[in-house]
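*Asks:* Below: a set of structures, written as structure tokens.
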Structure I
Amino acid sequence: MNTFELHILAAQRDLFEGQAESLIVPTTEGMYGIQAKHMNMIAGIIPGELTFRPEGEADLHAFVSNGMVIVKDGEVTVLVGAAEYPDEIDVNRAERAAEQAREEMVRHKSKRVYAEAQRQLARATSRLKVSKIKR
């Protein structure tokens, strides 16, 4: 199987660095798959589920926040604000964040506040979805 060098870097930690067989990342254009010998590109990442397969292993899943993915000369770098494996997600905190976002959407005072509440709800919902995946 062809592999590529993958770096998944968050603000507070490096989630993964090593050889990978595939990567699926949530982008502003939808879910995007990357394999070895992918063309050079840059894409915006939105909060959601990232899936990657380390060389010779099973798929791993993680929640990622906003960021970008860069493919350059066969090397892939994912830069995000936050990244968590399913068992690292604080489910209670994510549920509280989702509820607060829903409440804010109901009593929104401006389009800006409503849009921010929508983003917070999407992030919390994505974290909850990923938290249910077994590692």
Structure II
Amino acid sequence: MSRTYSISELAAEFDVTTRSIRFYEDQGLLHPSRRGQTRIYSSKDRVRLKLILRGKRLGFSLAETKELFDLWDETLSGSEKQLNLLLKTINGKRAELEQQLKDIAMVQLELDSAEARCLEALNELEQTKMTVE
């Protein structure tokens, strides 16, 4: 028999709230079985939760993650479709990150310039203060 998990075990393991896990279930990303009102999560659900959280850190939307899961769950053709979709998504994320890096570099230059102007103005104020005294 394969290992099962309670919602609180998964929440503790991945440092998320039980509410988040129930939300992922509502979104169709997790499919626990039930014993009465108790949710019973499989090893597959545990792996999916890990992938959901990793995807979030990498900037994947829940819809993108669900699409990948749905393709994975299809027949043999799903594997090729999933890999092509994943490559397309990776390229899109890479382009977004490259743009963000350019934006960050531009903001850093603007901050450097603003800092230099502030330091220069402070220096001029100090010089003026010394000549007045």
Structure III
Amino acid sequence: MVQDESLSDVFVYGTLIFSKIITAVLGKAFDGETAKLHDFAAYKVIGESYPGLWRLDGVSAEGVLYHGMSKEDLAKLDRYEGEEYQREIMEVETEDGCRHRAWVYMYRPAYIHLLSEIPWSAEHFNESDINEYVARMR
């Protein structure tokens, strides 16, 4: 993983876009802004309710850009994401057209075979999976 001690922005595209989940993981709330990561799409992990990213030209993964993460926050996110993900620096675009360098948790190539062909839907997760997911986090 490339290190950049000064980078405190994190782009999330799955379960962490929901305030109750980011708050549960970090122990505090964060305000974020809508953003997207170009040329990537989020697909469900087989047998799970969370996604991983797959490079796909011409589409964008929708998500949230959080600013001001501390080293401790990043360490908590690293633990939450686990070994299936690696934190990489990518460029994301916010709704106002501004581009930002941010940490993004990319699905590791060794686990790509676990991604389904089913696009991940934040709406579906929020309607049917979020409560069970949060209960399992406790």
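*Asks:* If helix-only ellipticity at 222 nm (-39500 (n - 2.57) for each DSSP H run of 4 or more, over all residues; to 500) is computed to be -9500, which of I, II, III is the source?
*Replies:* Derived from the structure labelled I.
*Asks:* Work out Rg/Rh (Cα atoms, Kirkwood Rh) for each of structures I, II, III, then name the structure with the largest result.
*Replies:* Between I, II, III, the highest calculated value is found for II.
*Asks:* Compare relative contact order in percent (Cα under 8 Å, 6 or more apart) across structures I, II, III and report the one with the greatest value.
*Replies:* Evaluating relative contact order in percent (Cα under 8 Å, 6 or more apart) on every structure, the highest lands on III.
*Asks:* Next question, about the same structure. Out of I, II, III, choose the structure whose coordinates give Cα extents along the principal axes in Å, for residues 72-119 alone equal to 35, 32, 15 when calculated.
*Replies:* On the way: I: 48, 27, 10; II: 64, 13, 5; III: 35, 32, 15.
Computing Cα extents along the principal axes in Å, for residues 72-119 alone on every structure in I, II, III gives 35, 32, 15 only for III.
*Asks:* Where is distance in nm of label points 7 Å out along Cα→Cβ at positions 32 and 104 largest, in which of I, II, III?
*Replies:* The maximum falls on structure II.
Each reported figure results from applying straightforward, stated rules to the coordinates on display, with no laboratory input. The structure presented is a predicted model; accordingly, all values stated were derived computationally and were not measured. Cβ atoms are built from the backbone, for glycine too; each structure is taken alone.
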